Structure P
């Protein structure tokens, strides 16, 4: 058991390090290089498989089923990993270009530098492509493709725009790009197994996190209520901003406000934990005082990790609706995951006894906030990615 804990400890260091290295590789060599040489490799999949296997073994050894909420949380993580594995090996993702009045029944998949032409069991014909603008500003409000879908003897008119996709026979089509000639480019995705399993994992995770917060309401009820108030205020402010300021088409989604507000609230709680850590280090280091401050930090840590996890999977659902891919290993996504892994570690005090030491916990909480700084500021300023508009 002790050796397994050591292996898991090493893995919890190696995984974030590899993830961080992947974002650097993407910055230096491009996203395709990172996908091919890091995120898409057999050893990277093996790391996650090892993590899942150790999680199952430790859960059995600790008889985790006796604590239903904890069991549900870890089962949700396993479902999400299983869904990702199914997506990797059974999903398809490509692009299709549509020219006005020319039926097209093929799309192209680019993988490891090679492009493969793949047939669709139906055809799409572009009638026209339009750019809708905000009144008086000329800024793009939405990109809209008006199509005809022909499947055998059946034909129907369909419309695809940002955050409004077309689903047909397990295929999903998303507005992706366009050119000056009036041609429309759509993302094509087919993932009959992975999305369902992944979404089941998200749903179970959400329920488990909510139950966890309710179960622990006696220890951090005041903190939770106060920060939920902050969350509501942020949602209102973001909604007003959506109504009064022109947004990029992809941001005109109900998921936008919820995702941003949830993530920012989690980061605010993590900031509070760091401040408490600094106070603990600077003030006289009496054991009782350090224990008291650690208890305060733990009261904030549970809702912070819960909100961060919720924000990540809300963002994943939004990405799936907007781009057809709930996880693309974008630097912002990766660093949010790194932050989640870093802050989940202190919640496993029974596994890593070092976190029982108040002084170590406070030093860890101060250093851990560096991941939040990189996620919130560093990615936008240095690493870039599809989240650069944030």
Structure Q
């Protein structure tokens, strides 16, 4: 048994491959002996419901917004379903470099929480490992001996299962605080006299879109449609809708500073909330100080507004690709942007992984905990199993509704 535990082995569960390793097991044992680890295990025992409540609140809140606002449904539909995936390269708004670094750290922190608290209660951890999908690492795991975990008291099992999501929430909070400290050191640089003075910037260009067909690229500043100036996002939408079914000139300045004019034949009609050019746009910020002040204000008034990635709100985030050249840091100089971006994605990914794993869905940490609680309270195993399945189905239906509602015609 010890030889099996101390070697690397692969387990195939198509389309997944699980690579089991002994790495980290001695670390879990050492840390589990610390007094702080025992305190942490006792502290986190009853915190899963709080994380679950926050997750459900956010999901229900998004459902209410989708039901009440056609504009919100259209905006989410334009972003595309892949934006819901925390997989760099598939999610168009999740940068590959920052995304993979943050995702790997997130998974390690999550699984280490399970492993350390399991060892605090002398529950055996057989292996650690990574999960591969089509050869790509998409996750990690700590293989806790299930029979020992199931024999543990409900309090001990709760502590083990809660440790993963709670670790993510703690790292998310620490990253957010560090991000605030970095942003607090920023001051605006003198404006670039050669920068476009009006227009809206195309942040992303959808594949197969009208904008792509006329050669527009990300970073282009749209200045004229049909000979009329575009000064705001609303201007752009109004002028495009006013020319539906017509061929108009579209003028923009590309990232090299060249002015380009191309003809575009607009569709005769569009669905409410749907785009026409097929671009995600952001306003050109006129006042760098105002952008900085507003972003700092979000930390105190609405931290959840910071869940909107800088890749989706380029003109409102000081460290986005659009805004970063306009600032410098008193401590980090002009190199602050990579640090700020990494801190943002650590906050974003840890927060989302933490609340998702706390949901009462069968295989997730929350589902396992609430399933165990139901099993301990139910009169029979059959009733407990049916109640756990019902709980999972209801939660899956709510999550599916939140994800699919933007694509349902009203």
Structure R
């Protein structure tokens, strides 16, 4: 199949943050093309945003409903192949549902939906339609995260015993939402963010990273949520004890009031015979720790890495592979899966390596369990 995969965007117009990140990521490999969009709930702003991106005016739509139905009516050689949803959480479900029901694949920003009930319904729709659904838990796109996963799954650390994952930020240490800052406003609003604030925004990234690397599902948790900033309706700090299948134990903490912290996502995994450590702030380095020999330092783009890390590396060793490239790996694998569907080819394991609806449901179940546990004095709660 000798053409680019075409997509339309829902959200991501003027003043948005994550939409631009998605567009850059989609464009990095030159395999995906933005052809249309409903960039805002304001039709004029949507059309103006499309003009900023030099799209055909006729394909800059006033609503996602208009976009989906208009694109469906176009010839197969022109219409979009999938939609990318880059809206606040409360607007994830409706466009995903409508797109799937009208024959379009979906790639959505996380978390998958506004609540667990929507996520379960969306999973049913994905299964019923047979179409593809991807979720941009972009941190799983880093080459050395994939290396860590490969080594754990190969048993190089022995049976996993302990997982420590944390994601501290400090940007919401004050009541920034009162200043008119758009990103802070919707993330701290229960009507747009959902039942959780910090946990839904970044805690789900930590949860997803832990399950992705270890291959173990969280079975139970005990959570303590706090809104430290006076007047804030949703949590801005969370401390969670984890029990994984197979007997491993874990600690997860996420915070948006940890003053001075940036996006300090990091994870440590300890097995019977070894451990590993990875930091998002230094993503090109993976530390391996052993009981009876010196620590090993693995670096991105070296020949000793496994197939998954190699397939997701773009630059020579020591040239940074960061946030945008990791995002791009999710987009590329998702687009390649669509390409396989269109050409009738069977996707390989590397192509299938992107977060799917199951991960979306897991994330929403995690949020649900954390909120419930905290409301019941940190009682152990099944996920």
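Read-outs: derived from the displayed coordinates by stated rules, not from any lab. Quick caveat: nothing in here was measured; it's all calculated off a predicted structure. Cβ atoms are built from the backbone, for glycine too; each structure is taken alone.
Say we calculate mean count of other Cβ atoms within 10 Å over residues 106-113 for every structure; which of P, Q, R gives the highest result?
Largest calculated value belongs to R.
Suppose you compute P(r) over Cα pairs in 10 Å bins from 0, in percent for every structure in P, Q, R: which one lands on 4, 18, 26, 24, 15, 9, 4, 0? Before the final figure, lay out the partial values.
Values: P: 4, 20, 30, 25, 14, 6, 2, 0, 0; Q: 4, 18, 26, 24, 15, 9, 4, 0; R: 5, 23, 33, 26, 11, 2, 0.
Going label by label, the one that fits is Q.
For which of the structures P, Q, R does the calculation of helix-only ellipticity at 222 nm (-39500 (n - 2.57) for each DSSP H run of 4 or more, over all residues; to 500) return -20000?
On the way: P: -20000; Q: -16000; R: -10000.
This value belongs to structure P.
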